[in-house]
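Asks: Structures for review follow.
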Structure I
């Protein structure tokens, strides 16, 4: 990138995501103008690039493995779900702890990038936490190995000297390669040659002053195959970014880490309004809760006073609904339209008193129904019917519910309502 690219609000800054010896994330990036290399925390990165809108994170090859997986046509619709378990036997880590990113399927094969889920979550979470009020968009999360150019039967070797310990990164095919410290490179290369054989050529990217030393470290069988290319590690990975997003479509921002809509920009614009609205709503809820608590306390106090008043008038019996119970008691004592017990009894007594031999054997009164039930004994059924008829004439509902003969007399049951 150049200075013009950096000043572009839509510019993409290439950043290498790293992990220190304590497992904490840190980052490396190159200044577009001075070409100076920087290393630091997420906060250091974002403070150093105040105008930046988008980032492309490069994942070092030692953290991310690549595979080219052949699948059946029947798997195509569920490939993302089935592929991790199809590769399970080839992996050292439980698939539930790994994140799988897929390229575009082509002719029954698909490129797969595999990385520890927690590692990706730590990088993304760290950057988003540091962004705070900045509008930072993580555009891509790309495997480092794919930034190295590659041709059939040609290996590409790049030396990354941006760390204290040099890393040798080698791409041996479209989706194969490795990254190791310099001390382990010769051993790793020997194993690769034993597995794949020699390539037609090996292209070496390194600083000019390091070329001869690197060539001398190669196995003798490879030394004649070396093709020199000028360019550094950072030149390679930034050049790949400038080719555009379609040059290497495999990005780790898939599935759990898929890029969402551009909601953060709108959140930054409206968050003060949302915060104010949240405060108002919280205040309203607090007021409603306080008022409800006050009214509940007042209601309990009133209920206690009502029960106390009821007990002062009626000290015995269960208290379920004191207002309703008290109204019934008053209605039963007052009579009125409901013809209370005393009023009904007076009317019944006035009529039965005039009939010789008419005896009241039992009586029940229901306050709920304002109803009196009588069992009487009379000299004849005619006398019972006469009493019932007289009660009807007094405006009282009198209903004969049963009768029987007993020793020359008539026993009858009457239901009377006012």
Structure II
């Protein structure tokens, strides 16, 4: 299925399995190492990572190719899809895969993963050798599928040191779109390309934080006239007493939504243009505030609709774009909402609701976990953050989070440094 001359993200996995430095390029050195590996295990030493070899590695059921890859397997699937077969997985191939997935009732992510390859009759086939030589490594990651395979993550929003983020060997990291919140210091495509590389090989998903339930007066979009009640827009509400500079917003208002998306200067558009793999949506639970005020009609439905609009808009421009809401887990009761999201972030599951380091009430924990179980049952990762610095509490929380099927991270509540992964 993979052979000399291929360049693909999945080849990192093969190279790690055979003990060579992973770079995603199936070169002569990889071929020679694979032959030795095969011979030592009584396999046909042909230097091709075919079905038997991948099965012996335990990788056959995890195989995929995605946008940016160049491989014989890509050429094989292009032939099955009846599109130009050059062995290079580009936007045309991704679109064709998405059409095929839709027609066959598969998850639509534009990635040719095990189920898609099996449906194409290619899982376990070598495809056709590509005539093209090895191409450059792509910096894109098809994160719709990748976000479903998160085993470690990290989260930092201020005082960001790009070298520290680049050095994190995690599957996913959430950061601000900017080094210090200002547009002038926003991360660009070249920055993201470096941040996505894992020290051990392979890629990590780099996700941009974006608050959609509150406006922040330290963001580039904030206007001075919004500081005065007389010139404040109708969608802007009260200051959050617990977080200076943050204001509740009527998120269903088209004027606020235009701040978030729909133009070159909109928040989401800047994130997409920079090359982030997705967005981490904060203040999703703003619907609770508006329900208590009795304003906004169906506040829950309005939030789901807003997240849906963000997802559709982003994925039309960047297929596979990850949508990861934080908190607001009650929305998981909605099946349509579950289909929109790639993962869910959750703060303070076991500690912190009544103060840092303070255990949460048993009833609150049970209710939260019941909601999150809906995500787990749908195959949606739960990214849990506990703001704990006591090693004993961390160990206890990690054990409980693991039993609950959550991916744990421990950090400072100010999110101004990397904590314990």
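Please treat every number below as a calculation from the coordinates, not as lab data. Keep in mind the model is a prediction, meaning the values are calculated, not measured. Cβ atoms are built from the backbone, for glycine too; each structure is taken alone.
Asks: Can you spot which of I, II the value 19, 30, 10, 9, 15, 13, 5, 0 was calculated from, given it is P(r) over Cα pairs in 20 Å bins from 0, in percent?
Replies: Matching structure: I.
Asks: Here's a follow-up. When semi-axes √(5λ) of the Cα gyration tensor in Å, for residues 151-254 alone is calculated, the result is 33, 14, 11; to which of the structures I, II does this value belong? Don't skip to the end; give the middle numbers.
Replies: On the way: I: 22, 17, 14; II: 33, 14, 11.
Computed on structure II.
Asks: Out of I, II, which structure matches 0.00 when FRET efficiency 1/(1 + (r/R0)^6) of positions 159 and 383 (r between Cβ atoms, R0 = 41 Å, to 0.05) is calculated?
Replies: Going label by label, the one that fits is I.
Asks: Which structure, out of I, II, was FRET efficiency 1/(1 + (r/R0)^6) of positions 63 and 231 (r between Cβ atoms, R0 = 35 Å, to 0.05) derived from, given a value of 0.90?
Replies: Working: I: 0.90; II: 0.05.
Matching structure: I.
Asks: Thinking of I, II, which structure, once FRET efficiency 1/(1 + (r/R0)^6) of positions 23 and 375 (r between Cβ atoms, R0 = 41 Å, to 0.05) is computed, gives back 0.00?
Replies: Here the read-out was taken from I.
Asks: Which structure, out of I, II, was helix-only ellipticity at 222 nm (-39500 (n - 2.57) for each DSSP H run of 4 or more, over all residues; to 500) calculated from, if the result is -12000?
Replies: Traced to structure I.
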